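**Q** Just below sit the structures, each encoded as structure tokens.
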Structure P
Amino acid sequence: MSKNPLKQPVRRAATVVSLIAIFLLLPVTAWGKNFTPDVRPGKGVTEQYKLSRYFSPLKGTNMDTDVFVLDSGKPGATGLLIGGTHGNELAGSVAALVALENAVVTNGKLIVIPYTNLSAQSVADTRNKVSRQHLVRSRSGDRYLPYGDRRTDPADQGSEDPEKYINPGGYVLENGKEARNLNRTYPGKSDGTRTEQLSYALIALIRQEQVDFSLDMHEADTPERDKPDDDYRPGGNKRLSYTLVAHPRGLEMAAFALLAMEEDTGISLKLEESNPKYRGLSHLEIGNATNSLSFLSESPNPGQDRWRSDGDVINEPKYPLTHRVGLHLRLFKHLAEAFVVYHGKVLKIEKLPEYSELMAADIGQFLN
């Protein structure tokens, strides 16, 4: 039986359409469940491995993430930069990228985790529906920065959200979804949910690597408001932006750093002490569970403002990404300088862009 020649072009056309559809879907799937961060380590990176080195049950899961080490090989302090605790807080992850793609450590050791909760980074923002990817022009060409969600993907949690969440410290959170908020689950549990296991692995890293001080980089609503009573709208946390939260053992060091920060950059930050009542937060629990001095910084992210329908998380004039990244990185350097004063151990970081350099250029110029 001969083939109908009229059907061949139809089949070929269908094939072409199918290929086009697959091609168009590639960016979506690449930024979906199998999301792999675009990290381009600089010459200062001496080692790269998975967080599961410290807690093997994470291996092969969407909770395992990359850890980067910049080791001078000389004695000194060990510092830890934590970015991406929340996937919708862009500046922390990008500050970590700028550090590991530029910095060279000449005394001590720097450990950098740019996408700490990889699962939260792999799904879309549920708060303000901010775009999943943001184009910047890096030193090697076009590059996309990811923007994710605040919490672990439910599919990765291993259990349903409870009605209320009781965290490892015994604190009760009325919203059961907070069981998937990494910054409510410290110090974690080895037999807990995946998010609690992620916290557990981070604490294990800090203990084993004898981290001297850590900075967990976050973002909050901007101080702006769309009407006089906007501060009272539910879900806002405007008081958090431009804040450094310090474990009680690190208060003096934090105060020293903030004075230097204001003199250096003109940025005035509020200093808050960790409140022992609110258990599960990194700045409290890391300091309680380890010998590390723990801190948490907050920059103002337009994408967090609920009243904005189109918050620009890269180029918003008053709160550009360069400003927010510069805030976190410069603060970390001042904490390192304060650590020398109070504890006598040096972490010397070179080739890390200055705040003024960041503010004078586009963020892509500091990325490989």
Structure Q
Amino acid sequence: MYRYLFRPLLFLLGPETIHNLLVGLIKVFLKFSPLAGIAGKLFKPRQTGLRREFLGMHFDHPVGLAAGFDKDAALVDELEHFGFSFVEIGTVTPRPQPGNPKPRSFRLPRDQALINRMGFNNQGVEQAAIRLSKSRHRIIIGGNLGKNTQTSNEEAIQDYHFAFEQLYDHVDYLVVNLSCPNIQNLSELQDKPHTLEILHRLTNLRDKKAQGKPILLKISPDLSTEQLDDVIDIFYSSGIDGIIATNTTISREGLSTHGEKVQRIGHGGLSGTPLKDRSTRIIRYLSEKSNGQIPIIGVGGIMSGADAKEKLEAGATLIQVYTGFIYNGPAFVRHINQALAKQPGNPGH
């Protein structure tokens, strides 16, 4: 019903407009417990054999929501009713920032894809921390950390330090985002020395805490083989706990959307179906090269249960969705779990 009735109506509006509208509607309607209960019955998975343990955390099933949907931790209570076993908020930055000029989010329906150049628009890490401190959520929450656009790369470590400290007590794991293609010069921080400097700072901070929490690095799908080998070295030498593979891509390879339309849209990170194979190859490479020793959350182009299974078989223990949720609607998590439950052995343990 969503795909044939609601989605065509929703897609009449721009992506960012409909996102903001839906956030408001979700906040209003799911405040009422009867409606929240109905949503839970409609959308929550019923399977009990898909539980996962990952970095000491226990997940009801492997499907979570990727960073970018709930940037400001405004929906963590409500998103539970859509069946996610975990939600990653952010990317949050030390100071509030408006992000890049609009329009900055675009649909490519022929490719089941999105292009965005949002630019870490968010209300600042302190607002996210306040909301999380007041939340009643029962699912696992991750916090995705970034730097402010105006902060130079030379001072970026201070931004990550500040955001880490502000969010640490309010989330279950933390993610260092150095791979977003929509922040000018951020990709320079992906070189090995810069990455190690930031990660060492954060792992040292973590080691002084009374309670240790996992730190993960989110990587780009556009890394070369040599850079992926650096990621493996970074994992072993920095003290981090896992990798999220992958962020959005700057590639426009193999799109069915007319080239003129893609050119008019311009720069930004591409997500959805065109990213699927690229992200899966990276997951498989990291898993095989490390003999399965790197804990991985797989994200990128998961548009069906078969895509989810592919990521898990490639070496991910958990997966995250975003664009697939937009294109497939509120029952998407339930449908993925139904598909995974039908697979012999329930892959991904």
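Every number in this text was worked out from the coordinates using simple rules, so none of it is lab data. Source: prediction; values computed, not measured. Cβ atoms are built from the backbone, for glycine too; each structure is taken alone.
**Q** Thinking of P, Q, which structure, once helix-only ellipticity at 222 nm (-39500 (n - 2.57) for each DSSP H run of 4 or more, over all residues; to 500) is computed, gives back -11500?
**A** Q
**Q** Tell me which of P, Q gives 89, 50, 47 when you compute Cα extents along the principal axes in Å.
**A** P
**Q** One of P, Q was used to compute mean count of other Cβ atoms within 10 Å over residues 112-119, and the answer was 27.6. Which one was it?
**A** Structure P accounts for this read-out.
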